[in-house]
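Several structures are given next for inspection.
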Structure I
Amino acid sequence: MKKRESVILVPILSAPPLLKDLRDRYDSNSLHGIPPHITILFPFKNPDEINEKDIDKLKKIFLRVKGFSFVLKRINTFPEVVYLEPSEKEKFINLTKEVMKDFPNYQPYEGKFTKINPHLTIGHELGERFNEALKNIRKEIEGKLPIKVKAQEVWLMKSENGRWRLREKFPLLI
């Protein structure tokens, strides 16, 4: 049985189709229902444990946050990951910290990293395909950077039978 998880993310609703196309090729999460996004907190609670009190806490957090524009400014990498770096990193980091205040048992990536590093994953778990994928991604997207986008809402998504589904939307202030 697959592990049941949830994630809190900022979907990039204004992302150009090219980002989805690249993610479909190089990030299997895209094929399983996760849109282009910047992660706020993963993993979050088991979906079966999320209750209305949790939803209310999240609503209160995000009701205080004003939507904002930012740019995806450059390609960068982690081991086996190709991503786009956003401007306004501090705003995403602050969102993560606000969620962690109300949910201290949930750390980004289970505390595996000492620093919160907001990013939009283009390629993930590439293994031996990493160098080829990086070359292709650079070729297709570098000339189109920076990409102007907006953070308009936050989503809580849950895994269900190998697919990711929207559990709740939290609009940001206009």
Structure II
Amino acid sequence: MEVTKTKLGLYLIKKDRHYDERGFFNEIFQEESYRKAGIECSFVQDNISYSRYSVTRGLHYQKGEKAQGKLIQVVKGEIFDVAVNIDKDSKDYGKSESFYLKTDMQVFIPANFAHGFQCLSKDAYLLYKCSNAYSKWHEGTIIWNDPKLNINWPIKNAIISDKDALGEKF
């Protein structure tokens, strides 16, 4: 696997896929490999997400003791992925990074970041490993297209949930 640490402390990961006449094999996660790459995180919950073209999810986060680090892998498709630093004590508070991710790519997003993505292909499947279990009482949503964040989303007329449409301003 190839690992690149970003300026805000996220990690972009390109996974190896091994093919033969039967199909392919892809290792999603192996703790020691990630530790050697600098990703020190224990995961307690796995999620899967399916989205169709132009669906935009986020920007979601968990607060306080339930803040989540996330390892996100695109299993099928392509997305525009966004992470926003929401740690008020950080020099990078309010800064964001975005990436185009496709099949077999991962991004590790530390706790205290809001996360969202937009589906750019016909459909996309994502796997999430989370460092904390989901808590309804600790969840938050920032409106995906808040002008203060100045995120250049590729699709302006996105499909969003009613809940995400009511997200707070940054």
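No value in this document is a laboratory result; all are computed from the given coordinates. Everything numeric in this text was worked out from a predicted model, so none of it was measured. Cβ atoms are built from the backbone, for glycine too; each structure is taken alone.
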helix-only ellipticity at 222 nm (-39500 (n - 2.57) for each DSSP H run of 4 or more, over all residues; to 500) was computed and gave -9000; which structure, I, II, did it come from? I
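If distance in nm of label points 7 Å out along Cα→Cβ at positions 41 and 161 computes to 2.9, which of I, II did it come from?
I
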With mean count of other Cβ atoms within 10 Å over residues 9-16 computed per structure, which member of I, II shows the largest figure? I
Between structures I, II, where is mean count of other Cβ atoms within 10 Å over residues 33-40 highest? I
For mean count of other Cβ atoms within 10 Å over residues 97-104, which structure out of I, II has the highest calculated value? II
Read-out relative contact order in percent (Cα under 8 Å, 6 or more apart), computed value 30, structure in I, II: II
